[in-house]
Structure 1
Amino acid sequence: MATPLFFVIARVVSRDGALEKWRKRLVGLCAVSKTEPYSNSYYWGHDLDGAPDTLWGLEGYYHPVGFFMSHISSDTFKEEMKKVDEDKLLRNVQGLGSPDYDLHHYDESSGFVKRMDDANADCVDSAVVVVHFWAQEGRRKELLAVMADYADKVKAREMSPSIDIQSFLALKELNDLNLASLYIRTRSREDWDRFEGSSLYRELQEKVSALITEQEIHRSQAFIGHIGQDAPGGNP
């Protein structure tokens, strides 16, 4: 049985005016991440829902050790995090243990992080939407099945070269056993708006409404990173 990809969705709550300095820090972090042996994705953007200096990122690894050991042990990571602390870029508490690093850890459940037939698959300026669904007690398995069904439908509705939905990744949270999340990447914000208003997305919302207690939608604009790459050390 193949091991599922390991993903982290990160929200980094930043102080006002921090975005430009974060852009500089992410240049080095993204460069070293791309060379790490287990790296699949390291894709970052800024918030579009009223907190423009806050970051949203997707980190993907072929094995959890890539996140918990390889990435944080690099000299580049340590140097850049030192600069983050010196510049006090976080909003409330500085340091790696800060609650301003709001992380969710996941196994890949279904869907796709990238389409091989998408000519713009590796663009770094896509729009990203994260949808968190909290399932009713004992119903997350049903929720994930619905998400898988609609991931297939999303992929089938578009054919190259007209790919607007670049990622539709269903994720199973490993700490919160009621949480499942969708990571949706579209070529533009307008493409997201059209998809959000589509009959397919409305059908998805209708199906999940009977299974959940709560949902959150978070929008961001990507500006740097890589997504869905082969592992530099060879795919496990």
Structure 2
Amino acid sequence: MAENYADYAKRINLAEFIDHALLNPTATPEQVAQCCEEADLFGFAAVCIYPAHVRQAVELLHGKRPQVCTVIGFPTGATTSAVKLYEAQEAADSGATELDVVINLGWLKSGKTEEVHRELAEICEATAQTVKAILEMALLSESEKKLAAEICLDAGVQFLKTSTGWYGGATVEDVKLLKAVSNDRVGIKASGGIRTVEQAIALILAGATRLGTSRGPDLVRQRDTLEEEKL
């Protein structure tokens, strides 16, 4: 690992960047409870779980640091706007404080940019929750990535998120692109395939302010090993 990565890893509280994800469709209430327990134990920024688990997570994390984040239109973004809006409102009513919303990629690629904007803007206006727009950047061209980011920014989102993790993960290049387009107006969430502390630190140095991963405890332990070894 490059020295600057190790030094930076030892200076920051890595846990504060992590959205602890449990987005396995077979997730059980017991696994949700474990996810919440780990988030509280390590001091993660949030748990990220399916809408069906929001009420349980809210109850378990009441009065604790981690936020409850859920996904909307996940993972394809191809549900109707009305369904996404209902999902978002129900999640908010259930206590979720953060919403990771998958944009409609088919609309974006076919030039229906006004529809993409309207759908996101409606969700942002209908709830007081933090909205993170998922761009699924592995499926977009360079120009589409920039266009999608600009649409999401104009719609009023608080974060731009690289991916669902289903079609390719976060890259340093994509995080840098989102940071450049957003000009630090919103947060950047890198998500998908983050398994090592080296990856995590590289993404943070590129501009990520959140990391979506199911490997949060492993990343923190790897970071702690760096401290012990004094690399």
For distance in nm of label points 7 Å out along Cα→Cβ at positions 90 and 138, structure among 1, 2 ranking highest is 1
Note: distance in nm of label points 7 Å out along Cα→Cβ at positions 106 and 178 at 2.4, derived from one of structures 1, 2, originates from structure 2
If you rank structures 1, 2 by Cα Rg over 2.2 N^0.38 Å, for residues 26-73 alone, which sits at the top with the largest value? 1
Name the one structure among 1, 2 that helix-only ellipticity at 222 nm (-39500 (n - 2.57) for each DSSP H run of 4 or more, over all residues; to 500) of -15000 was derived from. 2
As an exercise: log10 I(q)/I(0) by the Debye sum over Cα atoms at q = 0.08, 0.10, 0.13, 0.16 Å⁻¹, calculated from one structure in 1, 2, equals -0.28, -0.45, -0.78, -1.20. Which structure is it? 1
Work out which structure the value 30 belongs to, where relative contact order in percent (Cα under 8 Å, 6 or more apart) was derived from one of 1, 2. 1
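We did not get these values from a lab; they are worked out from the coordinates using the rules stated. Nothing here was measured: the structure is a model prediction, and the numbers come from that model. Cβ atoms are built from the backbone, for glycine too; each structure is taken alone.
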